[in-house]
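Down below are the structures I want you to see.
Please treat every number below as a calculation from the coordinates, not as lab data. If you're wondering where the values come from, they're calculated on a predicted model, not measured in any experiment. Cβ atoms are built from the backbone, for glycine too; each structure is taken alone.
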Structure 1
Amino acid sequence: MTLLAAAEQADTPVYGAPIWVWVTLVAVILAMLLVDLLVFHKDAHSVTIREAAISSAVWVTIGLSFGLVMWAWHGGDAATQYYSGYLIEKSLSVDNIFVFALLFGYFAVPTALQHRVLFWGVLGALVFRALFIAAGAALLDRFSWTIFVFGAFLVYTGIKMARHGDTQVEPDHNPIVGLVRKAIPITSDYRDTHFFVREAGKRFGTPLLVVLVAIETTDIIFAVDSIPAIFAVTRDPFIVFTSNAFAILGLRALYFLLADAMGRFSYLKVGLAVVLVYVGVKMLISEWYHIPTGISLLVIAGVITTAVVFSLRASPAEVKAAEESEHEHFRT
């Protein structure tokens, strides 16, 4: 069964996109990233709350505007699929922020260098997620039963997240980080924004390279959850990629905006867990019943909104308990 046939059977059409659209999209994304790096963050500096808020608003506006492009191009259902995927990835990316903050604290990364690490981290994330999406689409196209594997995995992940068993950050036990340290001599201190330096005719990596590898591998782990979750609301690879890409493009600004206030979102993890279980169940029953994409968008938005509202109304004791629970999983 082809991906198109499977989608039609499940009443979730695959619209597709010609190669020139993909090329144009990648060119636009790269151009936006280069402008952000070479114009607004040419000189390494600590990002202020005001700067982060403005950047976050710009990236969210760009992400939401692309949904209007999908609406004009393919109609309301395509836009609804895009917005559902965008909301899922945006919500799940908030969970990344706490982990990134822990990693920066663990490696004592100066605040002025954090944006540079996240820039290259996002660029790498786009590449790896494109590969994951291509692999996921190929699996669903060739082996339609993998939809049940994805669904079961998401239900399991959601239940695990609800029990606070998912956020475990152990840089010293990260095999990729360990491999980098063994393969490349690392300097004892940071060297401005450089990932590599040459001293006495020998090439060295800097601690910033180790941090980048740690963040990249952590994001790959998160992508294992988010990519299948978006396939639950759309089987169109173009919509899966664009909703994912535009959501994580604003991750850097969101990090600087929310990193110091993550303790306030004490119920967000529960909301994310409910979303993962919901989309997992949606996948598991897709062979027999298709939940309309519009309903899924309302459910996802409703769950996340409820989690945020409850978080903002949480007592100081509840916030402290949530923060302590998170830190228990960051073992050195």
Structure 2
Amino acid sequence: MKIALCSTVVPFVHGGARQIVDWLEPLLLEHGHQVERVDLPEVDSPELLYRQMSAFRWIDVEAADRIICFRPQSHLIQHPHKVLWFIHHVRVFYDLWDTPYRWFPDDDRHRAIRAAVHAADTHALGEAKAVFTNSQVVSDRLERYNGVDSEVLYPPIFDPDRFSFEHFNDEIVYVARVEEPKRQVLLVEAMAHVKTAVRLRISGTTPGRDYPAQIDRRIDELGLRSRVIFENRWVHEDEKARQLAQCLAAAYLPLDEDSYGYSTLEAAHSFKPILTTSDSGGVLEFVAHGDTGLVVEPTPLALAGAMDRLFQDRLATERMGRAAHARINELGIDWSRVIERLLA
């Protein structure tokens, strides 16, 4: 079968939405399919978005037997056999409209753009032969905003065997893209309240400079430089696997995340529990408090208490790590299932 994998990218920004396509492509090739990548640059700017969306309707991929679309707004591409593995909306026009993450005014012009985006999305989603999502959170949004039914198809990671367990040291690690919605600074502030010798390691890259500077500033203001390591850089996969194999636990604190996040899954493959917050969205489909990790209120004091608990009760930490690993199979997170459903 000739399959076109269609998605959008923000130039020079790498994350899970790119990886899901990167990892699916070689597996489809192994199954004997011909694969073509169609990566379209897109920036979620109100001034550019609708023009970009209009252009996507003119893209010709008729040579493919099937197209699979991922990141928005690639689902606007027309094809007689279009399948969606829908990652998220352009969220600033959906669930993030009434939040501080909307960087433009709530006025007639932008409300008109939002209405046009909703209408175009709903129409294009209705063209698909099948709609899959990466989490129940995203499926619920599709139903709420677009009236579209979908099936949750949890994304695995590529080559999970590279992750393993070695031991428990004193570090909680947070490896993810460094940006405000991931809330790394909240974990730094929690470190000012811990009562044990627990340590924190934050790693990841960012397209901007302001938020990393804020993290660095808080580390210095709170006098935590000897107990918090912040590495604003890309962490090689082998290094990340080693950190997870040796750490005490992993942290992932996004605000209303679209899915459980690869950071969560990587920790689970390493038999480590995950520390998260009660407002982390899709992460809560994987992390259950006291079972596969700890779920607390998004405050420095609550996080500090959870970090101390992970440090002090190593038997419970080990038990939660084993349960996190078992949760992978419980949710059916497997590439063979992904390929079976996408090609059904």
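Quick look at the numbers
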read-out: Identity of the structure behind 14 (criterion: relative contact order in percent (Cα under 8 Å, 6 or more apart), calculated), options 1, 2; value: 2
read-out: For helix-only ellipticity at 222 nm (-39500 (n - 2.57) for each DSSP H run of 4 or more, over all residues; to 500) computed as -11000, the structure of 1, 2 it came from; value: 2
read-out: Given 35, 18, 16 for semi-axes √(5λ) of the Cα gyration tensor in Å, for residues 66-241 alone, calculated: source structure among 1, 2; value: 1
read-out: Value 13.5, calculated as mean count of other Cβ atoms within 10 Å over residues 186-193, assigned to which of 1, 2; value: 1
read-out: Identity of the structure behind 3.0 (criterion: distance in nm of label points 7 Å out along Cα→Cβ at positions 34 and 218, calculated), options 1, 2; value: 1
read-out: Computed 1.00 for FRET efficiency 1/(1 + (r/R0)^6) of positions 178 and 282 (r between Cβ atoms, R0 = 41 Å, to 0.05) - originating structure among 1, 2; value: 2
read-out: Highest-scoring label, criterion being FRET efficiency 1/(1 + (r/R0)^6) of positions 154 and 234 (r between Cβ atoms, R0 = 30 Å, to 0.05), among 1, 2; value: 1
